[in-house]
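Dropping the structures in below, format is structure tokens.
What follows draws every value from the coordinates through simple rules; no lab data is involved. Model, not experiment: these values are computed from the prediction. Cβ atoms are built from the backbone, for glycine too; each structure is taken alone.
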Structure 1
């Protein structure tokens, strides 16, 4: 399994007590598959992504990313793991307004300390993979919402992650564009063998994904086998 959470519990301070965000959560996501996480607001979906991304350390349990157990890692080691092995697609693309589409991707390679010479070629290849080869030199204000989200996805794949974590990718899109983004995520997951977790409120088209888990009050209450 490329992404494995085992018996993960996460709590936050809440006055004199602690609020349980994740309650003994276990989840296995094999390489080349996409698992959707659904559930009401406040159920723990975002906390699940944060723990999987090593942005938050759980109180208990194991998180294994691409064979690396994250519990014993220091902050710099966690940052390196996120940079090299985890791609994160945020709900809002947050593209840098002064950069072109290809430069949005190239900057990821720069932050990872990878050679700049090969970065443009890989960035162009990824833009082509998401159907935006002809927008390489456009800036965010020249792109539609769906195009910006596709660049957001391509940017997350720039450093060849083993795990792809996606937060509400269709929330700002209409039904047709949302379906297109989901199809894109499914295709890229299979082509690039990522273990993909997608948090979503949109239950449309979920019959296409490999597995669905439902979060309620910090627990996984239902699961479809991958």
Structure 2
């Protein structure tokens, strides 16, 4: 049984993580945390109550955080202090913040990914392999999300661009970010030459793909030695 505490439990992701985790016989939710003054403090989410008491993290094997960059850094510091494993799925982090997460892996087990979807992480691998072979091709990335998403381009689009740059040595300058309606998350990578076009795409039908990935990540991370991990480790992609 893996004990999990969820920070940002009343957000879209946090609430759904708690809902699905309570259906998993291998998971126990021991903390549902929100910021002080949140109007839902004291409300029940299934079998747990929303609290602003961060000491519940001490009871968890793994802390899950999908909030905002600065909040995630604060939770990371708490995880280090309490010597707890942490899964961070927050997007919009800058390189300094990502480096802080990576350095924390020297003290605690950490998983960070801009996208917890298993399908998207397979997309990462396929795009990386394609970029290594399609060196003369023009590259275009298009991502679409709901109007509430604050960062643009998405963390997933940035990761795709970074993977391609690592193979080709050239920056991907053509990244289009669309914010419309309630789109969960669509990503398309297009490689184009004078003679052909190759496209890779992924479309999220519900947020549950990210939620399930985060829960699986937490289950995998529990009991692991200190280190900086990603979803490739969780799903066994080399």
Quiz item: If mean count of other Cβ atoms within 10 Å over residues 74-81 is computed to be 18.2, which of 1, 2 is the source?
Solution: 2
Quiz item: Where does the value 2.8 come from, among 1, 2, when distance in nm of label points 7 Å out along Cα→Cβ at positions 130 and 146 is the thing being computed?
Solution: 2
Exercise. Output the label of whichever structure in 1, 2 has the greatest value of distance in nm of label points 7 Å out along Cα→Cβ at positions 58 and 218.
Key: 2
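Rank structures 1, 2 by relative contact order in percent (Cα under 8 Å, 6 or more apart) and report only the one at the top, that is, the highest.
Comparing 1, 2 by relative contact order in percent (Cα under 8 Å, 6 or more apart), the maximum is at 1.
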Self-check item: At a computed 2.6 (distance in nm of label points 7 Å out along Cα→Cβ at positions 90 and 162), which of 1, 2
Solution: 1
